[in-house]
Structure 1
Amino acid sequence: MSKHFVHPSAFIDDNVEIGEGTKIWHFCHILSHTKIGKNCVLGQNVMAGPDVIIGNNCKIQNNVSIYKGITLEDDVFCGPSCVFTNVINPRAFIERKHQFKQTLVKKGATIGANATIVCGNTIGRYALVGAGAVVTRDVSDYAIVVGVPAKQIGWVCKCGCTLKKENEFFQCPECGNTYIIEKDALKPVNEK
């Protein structure tokens, strides 16, 4: 008995690893040499691969394509119809597979619905990319970015709530986690 679920309408190529507890829903296509971790959910019409790594506990909503060169660490959320790219200057008549740029989405990050992640960038740990944003450069850990092009408007807690500044600290009003800025980066003081 399989330890993961694949809907009958999904297509899984050879040489794919799928972790225990993962669910792959309607009309998905997982291309060869792709590794999907444990307890992931891939919504309707998700394409991943070839040679893609998806960590544990990721949720990839409907209509997302994860191309070669993209890595999702654990606990990443990809909102409906968010877009990844892997070539900076694509042309239909020029093959540029040797120019794929790497994109890394770090642990716990969230990418909102219809956001676009231009290749070659890193989305930091627990960062939050707003719906419809276009990311054209790296996003810091815990940063909230919105707009076109995406710009940072604040900081977000590991739990996903916007942080409030109190003196030199940033406090989560929901879970109580506390953070501080050190060397232009947000660092946890006490994080659950």
Structure 2
Amino acid sequence: MITVPVADGIYKADELIAKAQKQDAPIYQASGGEEATEADASNESIGRKFYKHLMNGVSNMLPFVIAEGILIAFSFMFGIHSADPASPEYNTFAAALKQIGDLSFGVIVPVLAGFIGMSIADCPGLVVGFVGGLLANVGGAGFLGGLLAGFLAGGIILALRKGFSWLPKPLEGIKAIFLFPVLGAVL
């Protein structure tokens, strides 16, 4: 198996194909789930890991940004003040579009934080990141607060995993769906 960055597949495709045809690559031996992915992840630089987690959050946030922008823009087609009940331009359909767009806009930061947390620490990271993103929203910390909340969420869950590694294997499911999300959200 040849493991390279995506850019190598684009810019060095001929070289990779030649390497594969010569069978000039280590033979992949599965060793039981997470161990192989941990080894691959440890080869990445800190900057690359940061970028990967950030882009996971941004790419999952982007559909919300687009949806809210388009819905709010459509509401303006009925007039710039068409969502304001005090305006003579008021239109209930335009007001509904604007309200849905505003709601979509309200979850941008929590979605960003949640998916950064999930990229770092799987589903418990999603929960803790989303809660952190909601707190960043309420506290007025905005986009940067959401970034910080997402990375903190991932770090908190990783620390909790390490701290509770002594628990027996049969409790793995409880840790992931109950213990880590609850403790992480509190922290």
Structure 3
Amino acid sequence: MQLLNCIHSITDAQWMGAVHASAVTDGKGAVLFTAPSGSGKSTFAAVLMNQGYQVLSDDFSPISLNPAKVFPFPEGISVKNRSLQLLQSYFPSLATNWNYLPNDVREVFLPIANGDLSEASTVKAIVFLQYHPELDVVFKKVSNLDVMDRFLQQLWLPPTTEVASNFLDWYFQIPCYTMDFSDTTKAIKIISNLFE
């Protein structure tokens, strides 16, 4: 959080908290992809970046308090060895770079920024994402209350009454979805509709 304060020139009191999520924007609003580690958040964020969307953050998405917006956190997208085959078709340079890595390295990083930080964005939707090799795409709108426990498990909030109140107001106005997928082309089309 101290690093964020320096990057964005704001203070601890101005943050609502941070979500374990990838945040992707079309320049007008953002979608948060949240799930436990290994669910496919980073891989899907990289695929969306290849389609022209901007990744605000790969794994750690900071949310401001008032107004509630997701801010960029300029770390690279973590590409694990299990995602490499899929992402090589979108980023051919990964195939070349991977060949030069030592055998014990199982992760490389794709840069998400060209030197300029994106603007903070209003969150348009929260998607609970899960890569599932046996499913094409299953996308469902879900009740915020039904998935609140799942969201809280991926969230860090300061323990103050103001933050708790603002979080509840913010969270319950954002549509929530689940998406289990293996077909990235169909998944991209579905998520593109959320931005529209």
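The numbers here are math on the coordinates, done by the rules we state, and not lab data. Model, not experiment: these values are computed from the prediction.
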Which structure, out of 1, 2, 3, was relative contact order in percent (Cα under 8 Å, 6 or more apart) calculated from, if the result is 10?
1
Identify the structure, out of 1, 2, 3, from whose coordinates Kirkwood radius over Cα pairs in Å, for residues 9-48 alone was calculated to give 11.8.
3
Match the computed value -23000 of helix-only ellipticity at 222 nm (-39500 (n - 2.57) for each DSSP H run of 4 or more, over all residues; to 500) to one of the structures 1, 2, 3, and report its label.
2
